[in-house]
Structure 1
Amino acid sequence: MRLGVNLGYRLTADVQALAETTRTAESLGYSVAWVAEAYGSDSTSVLGYLAGQTSRIGLGAGVMQIPARSPAMTAMTAASLDLLSAGRFRLGLGVSGPQVSEGWHGVRFEAPLQRTREYVDVVRLVLTGQPVTHEGQHFPLPLPGSAGKALRLALQPPRRDLPIYLAAVGPRNVELAGEIADGWLAILVTPEHVAVGLDRVKTGQSRAAAGSGRAFDVAASIPVSVGTDLQACADAVRPYIALYVGGMGSREHSFYNEQATRLGFEAAAQEIQQHYLAGRIRDAAAAVPFELVDATALVGPLERIAEGMQRYAAAGVTTLNVLPFASQGGDFAAVLAAAADACARADLAEP
């Protein structure tokens, strides 16, 4: 099992700190650094910056939002980032949610599975360098009844088959990842849920084109907080879980709240959401039970972290993306170093 680092939305005025964190991960042998976007900093600008600050570590969009860009624009950006990073880029895609898609991008949140399927089809076609024609319902190209013509990418990308990942939470989206993508970006998952999800991936792969034979990366983002005080480590992670379970989405539609319910925490998920949507952010974090933290994060001493990593590896995780959370006066660099140490102790690090 490889280690990655999930940098999340860490872009601040201190951009050097972001670069230093990424270089630390690179020096520790981490395989990839992922950058997120919602409605703050965009992932592509940050990745372009990090491409110039690093030399070996893979760089992944985790994710580029599907409603934010046309598939052709995404393919252009992916090819550019792959060129700037000398072939180190990985394209993660996600449909976002109704509130961001419709409230921020002005794109109806409808038919997310079919939209994702067509989007990936167009991106892959653009990267081949062929003239782009697509007869899909959501992305017809050239636009019917227009003066548009079938264009081809005016750039030679380092890799026409650069890896595409899907950020998937629901069961059908996980199946789709297995069918059309090279990897699954998983979040808020237990080892048991990963194992169930991998069965979904295999179902999707059985529908893929015969003889595709592509490798598939199960890349799970797992919060990591290292220390001797178990509760202090859990407290460092609680606000993050509260944000996703309570603050991402609406009362009527929240992927992550539904995910917490699937994991067996329905009552806690409802309470967290009630507090968060009412603006009681601290109460929402306090309502996150230790059991939910412990099920979806790695917290505590190194030996405990190593045992948790072994469970994720046994469940089928091939890249464990560390979400570093500092506790007891630590810092992100220390968490990354400790996670690498735990991975080595668990005898999981790749040679």
Structure 2
Amino acid sequence: MTNVLAFAHPARVQPEADRHAALMQCFAGHRRFGDDVFWLKENAELLNILECTGSEVDPNRLDAYRGFYAGVEKRLQFFPQYYRFLLSICLDLEDLGIEGDKGAALVDWVAEQGFAEAELSDLQRMEARRLMARRGALALAEDGGLEERARRFIGRSASFAMPNKKAAYELTHLVFYLSEYGRKDPCLDADTRLSLEFAGLMAFIEQNADLLAEVCIALRYGGFEVPEVWETWLVRHTHLFSVEGLEDGAVQDDYHEYLVCNWLMNSKGERSFAKAMQPGGMVFRRPSGMAGPLRELSECMYRLDDRSGDWHAMRSVVLDNLSESAQTVLAWAEHSSDKFDMFFEGFARAGGVRVAG
């Protein structure tokens, strides 16, 4: 009797342009609607990643955005508070191949209105300057100290050795703007490299893939080496994401983490957005059970009144007060970076405040 062996055929990989088209159709027409600011945010983030990575996009597949592009001037006039989102989407669509050249006129109008001058945040001012430079306009020309202040912020590494997600995301985004999203050398110094390494250690200990992916990308844009442990974990994490059909209009998901993790995959030269895409709406779910021990570590350190910033002196004491899973993550974090001792010194915050008697 002859035994017949049946081999399962591997699932056909969707072409890159098809996967990107499915993503654009999903974000443009199935997750948010109308003039929802979250629609602007999600689509600005997706298109920015596709544009800055030089991803394959068929201009004929940009139909989902033609309605937006046709009325972008009206939106900008009525919603000037969202000018950065609107400019970003418009410029990316043009650079991805949509027919039209409205971007230059919109940039000129935004410059005439002085919207960038109304920004109080240097991060937002840097973003506005970068957006408008894409069409040859110099925003905030009179603010000669803007880049100097930004570099001073990202070079203060002590800020990133303690939990502060807002500061860490501002660090990565400033590197993105200074490097033109990897198009030029941002000329970062050793202090900024240390800032990125501290922010990455914090994100790894928290098992925060969203922030860690941005840190790894920023390190690459800065021309720095990326710790292999971090990227290995991120690659595995990205492969474990699930892409599901959208039901009941529920869009509270992990889309941003999915986008930046796949952005990292692209920056490593690996296939990004590899998951099979479904027609229509999609939601993106991170793997379950990924909470890191950052809070546990912080609470442990806070309880130790006689703590010091010397990791070698504190190592056994700290590990004895952590759960087994927390010990494992912390051991990998220690192994991942030769700057861990310096990171811990800042994280411990052992220098007391002197109060006059």
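Every read-out reported here was derived from the displayed coordinates using simple, explicitly stated rules and does not represent laboratory data. Note that the coordinates shown come from a computational prediction; the quantities given were computed from them, not determined experimentally. Cβ atoms are built from the backbone, for glycine too; each structure is taken alone.
Using the calculated result 18.3 for Kirkwood radius over Cα pairs in Å, for residues 117-268 alone, pick out the matching structure from 1, 2. Derived from the structure labelled 1.
helix-only ellipticity at 222 nm (-39500 (n - 2.57) for each DSSP H run of 4 or more, over all residues; to 500) was computed and gave -14000; which structure, 1, 2, did it come from? Here the read-out was taken from 1. Each of 1, 2 could give mean count of other Cβ atoms within 10 Å over residues 53-60, but the derived value 14.8 comes from 2. Looking at distance in nm of label points 7 Å out along Cα→Cβ at positions 157 and 261 for structures 1, 2, the greatest value goes to 1.
For the structures shown (1, 2), distance in nm of label points 7 Å out along Cα→Cβ at positions 309 and 325 is largest in 2. I have 1.11 for Cα Rg over 2.2 N^0.38 Å, calculated from one of the structures 1, 2. Which structure is it? Working through the options, I get structure 2.
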